[in-house]
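The structures come next, written out as structure tokens.
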Structure P
Amino acid sequence: MFVDTIKLRELPLPIVDIDIKELMWHFDMPVWEKDGTDDWNLTPWEVIEKREGSTEHQRRIEDVDTNFPLMIMEYNSRYVILDGIHRLVKAYIHGDKKVNGKIVPKKYLAMRE
């Protein structure tokens, strides 16, 4: 795991509305693994299109609780999701135009216990 998502979720940051269009670039990235593999070889678009090897992530999207805000940081003038791509995909599938998110300042990414 790259960041401790539990600690990030607990940060007392404001929850803001974010336009889904600003986050859809993530759908082109291979952020997950196809069923039975251990590589980053599956994009959210492939899951949305229900392609072979995407069954596990289809289930995770169906089961995910969208009440939790996405954890996002700003990097090179765009938003990068640290935690919540399954929630983003579910919101997109349901036709939502915005999602709730917390913008995490970079200083929190070096958190130590």
Structure Q
Amino acid sequence: MENRDGLTDRLAAESYDQPALVPAAPWLGTAAPGQPAVSIRSRGALGTELDVAPTGVEEVFHWTVRSRIGHQWTSRVVPGWKRVLTLNGDPEQIVVTAVGRTGNEGPAAVLTH
């Protein structure tokens, strides 16, 4: 409630500066979305574009997108309604999963580019 010694500002800038998934709540159900259907295309200097589509019957609440360039991995949490995702650069490996509303994560689609 109070920003004593700038603690709230520091947490927002340092510790909680990236979106994260809420832990799964298996007591609400264990169903998970299916492995996403993903296609990839390079856009040169504009980065890499992914077309993602859900599979299975479980609704996709979020996508997780993990990409690797060299030895550096980056992770993103993207709203499930998005179907085209843009990544910076030209990743060598991309891992996409679908996450349901209760936090259950489905199997990964792994792409090598």
Structure R
Amino acid sequence: MIPLSDLRLGNIFLHGGKIEKIVDYISFTNTYHYEPIKLTPEILEQIATKFNGFDIAYFNDNFTIRHIGEFGWHTIDSLGRMDKHVEYLHDLQNIYYYENNKQELPININTLKI
């Protein structure tokens, strides 16, 4: 279960096995069981602007995540160093949002498959 403190409007999660998105304050406060969506290569293929196999996903010119062996998924800074750990889709959404001037990571939940 995802702690409410980790979520914000726009986050995508599982509720009763169904993919849902927090679209307003009412849906945010009335949903009590948020399950995270584990970040996988299949998820990244669906949402990345460029995906290079299991290795690396590009979201724009300045935002990249990479799978680094036992360390899992991490954002990579401009010098190629590991920055932030990314385990779930809502984590990626939040990191992207705050590192890209509060722009949402474009994800269509109607076509997203987990």
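General observations
- Structures compared: P, Q, R; top value of distance in nm of label points 7 Å out along Cα→Cβ at positions 71 and 103, i.e. the largest, recorded for Q.
- Parent structure of the calculated result 45, 21, 11, given that Cα extents along the principal axes in Å, for residues 23-62 alone is the read-out and P, Q, R the choices: Q
- Structure responsible for 135, with volume of the Cα convex hull per residue in Å³ calculated and labels P, Q, R on offer: Q
The numbers here are math on the coordinates, done by the rules we state, and not lab data. Worth saying up front: this structure is predicted, and the values here are computed from it rather than measured. Cβ atoms are built from the backbone, for glycine too; each structure is taken alone.
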